[in-house]
Structure formats: structure tokens, C-alpha cells
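Listed next: structures, encoded as C-alpha cells.
Nothing in this text is a laboratory measurement; each read-out follows from the coordinates by a stated rule. From a predicted model like this one, the values you see are computed outputs, not experimental measurements.
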Structure 1
Amino acid sequence: MPEPTAKDLIEKGEWADCWICREVFRRRRQTLRYCHKCERGFCEGEHGNFSRGVGMCIVCGVRKADRR
């Protein structure tokens with residue numbers, strides 16, 4: 001069985017790890033925010049943000065800018 005995404009956890013009322021904190025900085029920082037594109041958790045204001053009610057991590061935000 002696949003591991004639940006941050007979106008799955010957060011929608012059930014559970015906390016999820018910020019994937020950037022975990023993968024890049026090797027620290028555990030929990031959040032209730034997830035990216036609309038990749039469905040991974042992010043620290044709001046630091047590793048992602050909301051625009052018009054849609055959350056996006058900085059990595060997916062950069063990818064969008066690169067496609068222009």
C-alpha cells in the first residue's frame with residue numbers, strides 16, 4: 001500500500017512533514033499546508049505560499065516560471 005500524501009493526511013486532520021525541510025535540511029517540521037500540484041507538505045511563507053486560495057511549494061512555483 002502506498003504511503004499517504006501530505007494532502008491525504010491534512011484532509012484527515014493530521015499534521016504532515018514539510019518535504020523541503022525533511023529532504024534538504026534533514027529536520028522535521030510539521031505543517032497543515034500542502035501543495036496543490038505535488039500534494040506534499042510545505043512551511044507557509046518559507047517553503048511555499050498561497051495565491052487565490054491555492055497552496056504551492058516553492059519548487060512547483062519555480063517549475064511553473066521555468067515553463068514560460
Structure 2
Amino acid sequence: MANITLNQINNNILTLKREVDDIKGLLEESNMELSDKVKTEIEKSRKRNIFEFKTQEEMEKKFL
């Protein structure tokens with residue numbers, strides 16, 4: 001087994017702490033409240049007729 005120094009352990013712990021903090025930030029962002037404008041746009045899109053939407057194939061032809 002390789003010898004590990006306290007500095008290496010400390011660096012690993014600090015790296016893990018940064019990664020956990022990043023994950024916590026992402027989770028907190030997902031709990032943010034939507035603005036009224038976004039809510040209105042969502043409601044408007046839900047009321048659209050499904051036949052107004054483009055198919056996957058149509059989108060691929062346009063962008064690929």
C-alpha cells in the first residue's frame with residue numbers, strides 16, 4: 001500500500017468539500033421560484049394545440 005501524507009488527505013478532503021458545495025448550489029437553484037412571466041409562458045404553451053408543434057424529424061432536418 002502506498003504511503004499517503006496528511007497534505008494529500010487534506011487536499012482530497014478540500015476537493016470533496018468544493019464538489020459537495022457545487023452540488024448543493026445546483027440543488028438550491030432547482031428550488032428557485034419561477035417568475036410570473038415564465039409561469040405565464042408555460043401556461044400559454046400548454047394551451048397550444050399539439051399539432052402546432054414540430055416533430056423530432058422536422059427539428060433534426062432544420063438543425064442537423
To test your reading of the models, identify which of 1, 2 gives -8500 for helix-only ellipticity at 222 nm (-39500 (n - 2.57) for each DSSP H run of 4 or more, over all residues; to 500) when calculated. 1
Calculated from one of 1, 2, Rg and Dmax of the Cα atoms in Å reads 23.4, 66, and the structure in question is 2
